[in-house]
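None of the figures in this text is laboratory data; all of them are computed from the coordinates on show. From a predicted model like this one, the values you see are computed outputs, not experimental measurements. Cβ atoms are built from the backbone, for glycine too; each structure is taken alone.
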Structure P
Amino acid sequence: MNQPLSAVRLQKLLASAGLGSRRQIENWIRAGRLTVDGRPAQLGERADARADIRLDGRRLELKQNQDAGEAEALLYYKPAGEVTSRRDPEGRPTVFDRLPATRHGRWIVVGRLDVNTAGLLLFTTDGAVAHGLMHPSRQIEREYLVRVRGRPAPATLRRLLEGVMLEDGPAAFDRLVEQPPQDARNTSFRVVLHEGRNREVRRLWEAVGHEVSRLLRVRYGPVALPRDLRPGGWRYLDSAATAALAAAATPPGCG
């Protein structure tokens, strides 16, 4: 059967619309939850935005950035106290409350920060880029400023670099540099790691006996938190930064 020239793999089409990750969409196909024009979807199938694509019988809206040139991206300075979800059962403010409307599709958050952590969050309307930026195989660096209670011993810092066993497996910082002290009871560090497990920075420090009293993410991959941006503020990424994110999200050999 001849395919329209604009047809792409179903996983890419839906991921680019922000409707799920490619792996999640593949699971939907295997489970028989997706249909295309009234018939069960197949792995590897191609489609375009004109197709009648349904999940559990509900038609999916594909009014989104089919052209990568239309994708939007921005950075946001998350304050402590906001949750990284669209809605919160407890009624707390969310990171989506202050964002501008998109021209196409919807904002997809890249990674998460827990409610008590502040700092850089990235948003894009390109689901494939968001998925790539969060995929463990990309090993994209995350950089934080962290303040811990007490003064860790040199042996403790070595453990954090060599590896600490957490409940979900071993973890370690790639780099750890002490910063100028702020007071006698706390010590500050700049830390870098290349994965984004839940509360990983806090859990690493807790595992060696030091509570985190302040945590700020200052960089995600090639994008850093601007020094002149205040908590609650956002800024569109320019074309160079957007291209750098897309490159970081692309698997080797696929660029």
Structure Q
Amino acid sequence: MRRLENKIVFITGGNSGIGKAASLEAAREGATIVVADLPKSNYEQTMNEIAALGAKCLFVPIDVSDVNSVKQAINSTVEKFGRLDVAFNNAGIGGVHSGIHDMDEEIWDRLIAVNLTGQFYCVKYELQQFLKQGGGVIVNMSSLGGIKAERGLVPYTVAKHGVMGLTQNIAVQYAAQNIRANAICPYFVDTPLLKAAPPELRQAWIDGTPSKRLARPEEVAKAFLFFASDDSSYCNGTQLILDGGVMA
């Protein structure tokens, strides 16, 4: 039996990068996929690829920084499929290099709104559904920047540290209700977002890992699959680091 057979899997940022890789991986393992991404996303190709794997799929528009948008996306999922089994809170935006003393307040507000407050909105309404139905699994996207400082990426690392605190609190408060929450902490991943970075910065990231390469989205998707499935049934409130040896 496939590891996510008949599970309803909700993935924010599911139309590209890590989210798309996770959507396809979950589809191969028998899940029904709900791709939640920005309303103007060009999502047809992703949906076609999921369907080609024989999986059911649904696109729902979401802006995780808008609480009403989050509520609607989750409600649409439950209205369509009757339940929600696994939520991958993956949507996020990258940071801008800056000091703390000269940080633009608007940049701070936007990063925190999407990468931390957006995670809170998602888990709040996912938990409400899980409590109604008797359990569920949450996988949150943190970062290596969620467990260590990353020079110059101030609001990004603050938000990702917050994601770790949120994840641990879910585990402590809801484990007895058959709810698990864990986080993935990758180093830089070779996604479309990173491809837009200046070549010299990208090379610095590569040089900064003993593996001398960036992670592939598919590698992060495998970590998601582990946490989403019963393979990790006794993991709760912890993280999986994918860093090519950086922390070593």
Structure R
Amino acid sequence: MTTSIRPLIAGNWKMNGTSASVPELVAIGKAFTHGFDVQVDALICPPATLVARAHDVLSSTPVRVGGQDCAITQSGAHTGDISAEMLKDAGAGFVIVGHSERRTDHGETNEIVQKKALAAWRAGLTAIICIGETQSQREKSLTLDVLTAQIEGSVPQGATASNTVIAYEPVWAIGTGLTPTLPDVAAAHAHIRSELSRHLGEGFETIRILYGGSVKPSNAQELLSVQNVNGALVGGASLKASDFVGIAEACRPA
């Protein structure tokens, strides 16, 4: 972890969660409010149906709320879409864009992801821009090339630590229980930091780069100890307060 950058632990609930999940939100809020001495930022991105409810539950705690996707446009005849402004109005402060499941399931290109990041900025949200290689790309030794192309195509000029977070999620590790080796994680994050420098020219130094892909309490400490890993984007383990808090606790300095 780059110690000068305050880490962020972000939970992506994906298409999980109903009103029955509110007690987990309450437990997460309580854990970070009472006696939590780790210097870390916490964020939960529930499904859109729970964003307002999550904000109500967590507004008096240090835990922030975000969305999982946003439309490019602000309003209009786009049935089923949710604008960044709507998420902001519901209480979100962040929004995930370009997650591999959006890229794969909905055919989102780098250009679309960049436009969604700009939409997030327009609404005053911080964009969490996801990048990462597939298994096939990894096997062809294309990981770094893919990351370069995704940064160039998905990250708008003007990205800073205040409006952007980068999440590196090797697609083959998401929800599989598999994780790259620590040297692989270090190499990917170092490359991302270098490419942000080349792409942005300035403002890149303190942009947080999260690692995502089967992060859980049992492996969080070693993953978060890697240079240029500034937190985690957590999937399934964020659905349980105890697991999510356990991952955040792994940010405690050794």
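If you rank structures P, Q, R by mean projected area of the Cα convex hull in nm², for residues 27-82 alone, which sits at the top with the largest value?
With respect to mean projected area of the Cα convex hull in nm², for residues 27-82 alone, the highest-scoring structure among P, Q, R is P.
Here mean count of other Cβ atoms within 10 Å over residues 75-82 has been calculated and equals 20.1, so which of P, Q, R was it run on? The read-out comes from structure P.
Using Kirkwood radius over Cα pairs in Å, for residues 147-210 alone for the comparison, can you identify which of P, Q, R gives the largest number?
Values: P: 12.0; Q: 14.1; R: 12.4.
The maximum falls on structure Q.
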